[in-house]
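Down below are the structures I want you to see.
Read the figures in this text as sums done on the coordinates, not as results from a lab. Model, not experiment: these values are computed from the prediction. Cβ atoms are built from the backbone, for glycine too; each structure is taken alone.
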Structure I
Amino acid sequence: MTLLKVDRIKICCIMSQQDADIAIECGATCLGLVAQMPSGPGIIDNTTISNLVRYIDNRARAIVLTSEKGANEILRHVDAVGVETVQVVSPVDPSVIKEIKRLAPALEVIPVVHVIDKSSIDYALRLGEYADAILLDTGNFNVEPIELGGTGRTHDWEVSAHIVSRSEKPIYLAGGLDPENVIAAINQVKPHHIDVCSRLRRDGALDRNLCREFIARIRSHSWN
């Protein structure tokens, strides 16, 4: 029987070279760089993102998080910061993802589904027709400013598990994960990849010990 393991581990909200070094040294394979957002932690400007992309180089996959909603605007943002992977955090119609892939087929596009209820399943599957992967996170569109991630809150993992079981594309699981709950999340959802931001930080800075423990627990765990 083949045992399955999480593939990519993404540490998000990277704000500095020190953050990047800690994440990579602890074993992260992807680093998330948060551009302008309505709310949430880790927001940095495009110049800082570009500099970090060059600093990270080929040591990990640099992923820009954009709140842009149109295909052309998203692609302009990607070009401005020089990444090969974009995480689209705003809710967009699947046609936007289709258009991005038509215009830039080599670009890896990861739209976010903010898991709310069972309606999120259909939305994720429709996005998956065109996306390279889907990221499941916790957001809230009923507050001002709206929350597009980085909340430190979990969501309904049962819904996420349904999405994983039906999706033909890889799934990232995010939303309130930490060393204490990540294995329970993996066991229930069985995601391909894991993403984390706020709960590995102390006073806003990435904590080396929390990061190391989080990644070590994931890497030592498998399921069938």
Structure II
Amino acid sequence: MYKFFEDNKQDAYIFLSESNLKHIKVLRIEKNEQFEVVTPFGKFLCTLEEKKARILQEVTKSTESPINLKLFMGICKSDKMEVILKACTEIGIRDFYPVEMKRSISSYKGKEIKKIKRLEEIALSAAKQSKRDIVPSVHEPIRIEDIKDYYDGKLIIAYELENKNFLENIMPERNVSLVIGPEGGFDQEELDILAKLNPSYISLGDRILRAQTAAITASFLIIQNWERKFEEI
């Protein structure tokens, strides 16, 4: 079933944006064909009525993970950041923070609005494709010193020189924040800053992973393994 995201709900109708109307036309959704619309007020089963979605009923079943994962990603080249956000949106992250780090090859300075808008479009598209109930929030770039003001719950750092500690050795929590370095990895000064936050360090195996592979792998392992733990409780 097709899914759309909208903000404008009034009584029994949800007003559809021009972009969603174009998408509906491309998909050839017929007048009586049912689809879902996610709004800030809930998720609804709808049918098309002119340029509006007519609400049939509220949908209470959610596709969202009980794990609230924030990803703090060292800024990489634009195409790699897009790959990371797309895959991690499909996996189930809730927030995406580009982080300026010393070894970042790319920079968002002077291009923040354009780059963040592009990432927001990718998050929305990936959320639709993966039938998410929310679109991850894409935040403006922050410094590594600012992570202390934004992270929630357990703070995990995927670190290539950590060879003893694995995810299964860490007590699961519903709120978790993951930090991944850029292509060049973490600078020692950055590790010292993060160490003050009492993080848990994890290994992703014996081989060195690219930044995008590490972000996607770690996000998947955290959400898939930890949500099963909470389902067993």
From the coordinates of one of I, II, semi-axes √(5λ) of the Cα gyration tensor in Å came out at 36, 20, 14; that one is structure II
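Here distance in nm of label points 7 Å out along Cα→Cβ at positions 93 and 181 has been calculated and equals 1.8, so which of I, II was it run on?
Source structure: II.
Quick check on the output: 1.00 is FRET efficiency 1/(1 + (r/R0)^6) of positions 157 and 205 (r between Cβ atoms, R0 = 30 Å, to 0.05), derived from one of I, II. Which one produced it?
II
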Matching 3, 18, 31, 25, 13, 6, 2, 0 (P(r) over Cα pairs in 5 Å bins from 0, in percent, for residues 61-132 alone, computed) against labels I, II points to structure I
Re distance in nm of label points 7 Å out along Cα→Cβ at positions 189 and 213: value 3.0 computed from one entry in I, II; matching entry is structure II
Output 16.5 (mean count of other Cβ atoms within 10 Å over residues 165-172, calculated) maps, among I, II, to structure I
The value 2.5 for distance in nm of label points 7 Å out along Cα→Cβ at positions 21 and 37, derived from one of I, II, belongs to structure I
If distance in nm of label points 7 Å out along Cα→Cβ at positions 29 and 69 is calculated for I, II, the one returning 2.8 is structure II
FRET efficiency 1/(1 + (r/R0)^6) of positions 53 and 101 (r between Cβ atoms, R0 = 25 Å, to 0.05): greatest across I, II for structure I
